[in-house]
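As structure tokens, here come the structures.
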Structure I
Amino acid sequence: MQRLLLLFCCIALPALADVPAERPTPTPIRASKVILVGDSTTAVQGGWGPRFCADHLASPAACINLARGGRSTYNYRAEGSWALVEAEMHTAGYATTWVLIQFGHNDQPGKPGRSTDLRHEFPDNLRRYVAEVRAAGAVPVLVTPLTRRQFADGTLIDDLGPWAGAVRTVAAELDVPLVDLHARSRQLVQAMGPVLAMQLAQAPASQEQVAAALTGTTVDAAPSSAAGRAAQHALLEPMGQAKRAFDYTHLGDKGADVFATIMAEELARAVPAMRPLLLP
């Protein structure tokens, strides 16, 4: 009998030792979602969005970059991209969904199938986006368009100023948080000057472009050069198709790092509720 009891103890005690202690109930996560909406200056290839999602958001925030190259406030909706945003806004489980909206570049004149009227259509499109974000229970944030980096006699050409102004007006009118990326990017690029600002592009500038920039005035690539032929060919590519070439609009790795950092800084200032999620 004693031998049976000893045998039982030898079997039972290790088994009891494997029983885990009762665990405390974990605190439910309060996850957030950030959705990026816009054109190529925000998109995965050529924009600040990828570095913002990768380097400037804490882990409780999911970041979805739905910006697309070549899109304006008009054709982003017309092609169905906005429907994808609506689906993301209605995904359950997130405490807050933030929708950052940056347009302007492709709303300008001379963009077939994309251009919008600055006085009426462009601001009306922004108002509609804001209304639909709020109706979905999400929080809209308007972003003024990133500056281009072209200079004349040492002064940055502000061709996107009127579109940035329209975004500011809509933000004030509808009481929407505003990130004035246009103002911050203009300030930085003007301080850098035409030559240093070339480092923000996707590819190196040609010798002709650098030589012109040293005089204070930027130029497009000469069609006779290899870079010029590549630039002309790029213009013939389908809208928004990924390409890597020097220009004064799109961003390479360094440019994306710089402006993603500015976005994080400005969001922390403009949207205090997002500060716990941001890594400046």
Structure II
Amino acid sequence: MSETAEGSVRYEACDGVAVVTLNRPEALNAIDGAVATGLGEALERASADRAVRAVVLTGAGRAFCAGADLKAVARGEPIIDDTHPEWGLAGLVRHWTDKPLIAAVNGTALGGGTELALACDLVVAADSAVFGLPEVKRGLIAGGGGVIRLARQLPLKRALEMILTGDGVDAATACEWGLVNRVVPAAEVLDTALALAHRIAANAPLAVQLSKRAVYRTHQGRSEWDPEWGAEEPWAVNQEAGLTVLASADAREGPRAFAEKREPVWRGE
């Protein structure tokens, strides 16, 4: 097990899963510069650690994340890591990782909190959680990926209603609409997310990571039947990922372990 606790963000890794915790409970885990730096560095650490196969993001206290720290914004303080602006809001919303990322939304997730959830691959939410993009109520725009990703992950009119009214939706509605994978009692959120992460971590890591990459490269845009695609044509992306996986040691280990009736020993290569 490895663990660090550095102010606004905590990091712990055990049994193939890293848990990253936003740690400003007194401010409902609102995003300031320290959170952005800590979260961005945590994601870099998990990405570089071959032993980490999935990442869970959660919040300390009763909120997941209340969004941008508007007090910090009013003081003119940055809410991104100024040494890595390419990581985007909270050091995460434009920060790619091949490792599957699961949001364990333990409470309120408004504004930037919803944008963090949208940037994750899977979401487990407390039944008390609320999602929303209230930026227009403050004269702002959901510029941390909200106006982009919500319309990609929801039917357009539902996304527009949330974005233009600034109103939130409860966890049950978010799950019905497809924004959330699981809704559980608040006390079970982290354990449920960890169980999901461990199910992912049990699989061949290279196959998981390339599958994630291929999904994001192909899930939007023209049909896979369209003959006018170029280099990003879905079947080309699919073939690229497939050939890389087939050439790996794990692709040989999986069938061998099945034939020998034992659990596979993945090498991630």
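A short reminder: the numbers here are calculations on the coordinates, not readings from a lab. If you're wondering where the values come from, they're calculated on a predicted model, not measured in any experiment. Cβ atoms are built from the backbone, for glycine too; each structure is taken alone.
Worth pointing out:
- Across the set I, II, distance in nm of label points 7 Å out along Cα→Cβ at positions 172 and 188 reaches its highest value in structure I.
- Which of I, II yields -0.34, -0.64, -0.88 [log10 I(q)/I(0) by the Debye sum over Cα atoms at q = 0.08, 0.11, 0.13 Å⁻¹, calculated]: II
- For relative contact order in percent (Cα under 8 Å, 6 or more apart) computed as 14, the structure of I, II it came from: II
- Of structures I, II, the largest value of volume of the Cα convex hull per residue in Å³, for residues 60-195 alone belongs to I.
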